[in-house]
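We did not get these values from a lab; they are worked out from the coordinates using the rules stated. Remember, it's a predicted structure, so these values are computed and weren't measured experimentally. Cβ atoms are built from the backbone, for glycine too; each structure is taken alone.
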Structure I
Amino acid sequence: MGKAHPVELRERAVRLVEQGNTHTEAARRLCVSIKFVNDMVRLKRETGSLAPKPQGNPGRGKLTSVKGWVESRITAQPDLTIDELTAELAAKHGVKVHRSSVGRLLLRLGLSHKKRPASP
């Protein structure tokens, strides 16, 4: 995901349009696209601010609601495989996800999916 344009550039684009320049002239002068100028003028008009919107995933997903259950399930049965855990999630909670999603959740929880042989 790319970085947002600086607020100073956004302000300059809006200022040029407010001074009477067309969107095309402002875009050409600042070496940006016409769509960028259009979007900044609309953003300023609708919100009054030119701050960029937050980017990325806000942390919501299919497994967010069952995170505690997964942690307690692994604590109760530590030798549970990712495939078994995926099947249980589908059966008990109706959450159908790929096994890699369950693996990433386990990594976020600090749980390893590698099974070590019992030591003598």
Structure II
Amino acid sequence: MNWYIKVLKQYSDFKGRARRKEYWMFVLINLIISIGLMFLDKILGTTYGELNEDGYLETLYSLVVLVPYIAVAVRRTHDAGKSGWFVLIPFYNLYLLCIDSENGENKWGENPKGIGNNSEINQIGQE
């Protein structure tokens, strides 16, 4: 959950680097929350559309986390040593999100894995 909060605190930070763990933990928790909101929309009857498949709570949540998601994806591509613009290339972007960090420092900063065991979580929002 700390990784999810870290991404939300850095919601508009498109500079620097993000580890694979940071990106994928955000995606996982985001997915769990979205599924929960989908069920809540069904229970509360706050769905819309022809087939009542879309929910107001789920849609609102998706809009709230859109910018943090784009920011962490850009930082993740920086960690792979590529420009953030690569998030616009769908399949190559997936490849970049899955590969390991570029060793050492690159033009977007220090390797986040080199900070220490969990010390990077203690520096949430200070990067």
Structure III
Amino acid sequence: MTTPLEPFNRVMLAVLILFVAHFAGIVIFACMFGIGHQLLNIGGFSGDGVDTVLDYFYFSVVSYTSLGLSDIFPTGHLRFLTGVEALTGLLLIAWSGAYLFAMMNRLWDWPPCAEPDDPEK
């Protein structure tokens, strides 16, 4: 018989799982950028250029987090994929934060920050 995880460990496990899920999404989009650029020729990149697999990954991270550093610019139809990735990342990161907040709210007892003033004094 297994014992359930402590609340802190459950939250940390959820954080790890969410991190891996976001990382996997970034890798999938990076692969899609590589396929669209190299194999399908539906667009390209300008600016600093994309020469290696790590460049596709870097661009994907910047797009997924909606940071948009603007040192690499997609061209052609890859611009649409970039917008889709930015929207996907924004929604999934926001959902992850809301999920973690709800999980912590359910698992942990939060002490009050301050006691209300007694109006009779």
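Brief remarks on what is shown
- Given 2.1 for distance in nm of label points 7 Å out along Cα→Cβ at positions 80 and 96, calculated: source structure among I, II, III: I
- Structure from which -0.43 was derived, log10 I(q)/I(0) by the Debye sum over Cα atoms at q = 0.11 Å⁻¹, options I, II, III: II
- With respect to relative contact order in percent (Cα under 8 Å, 6 or more apart), the largest value across structures I, II, III is given by II.
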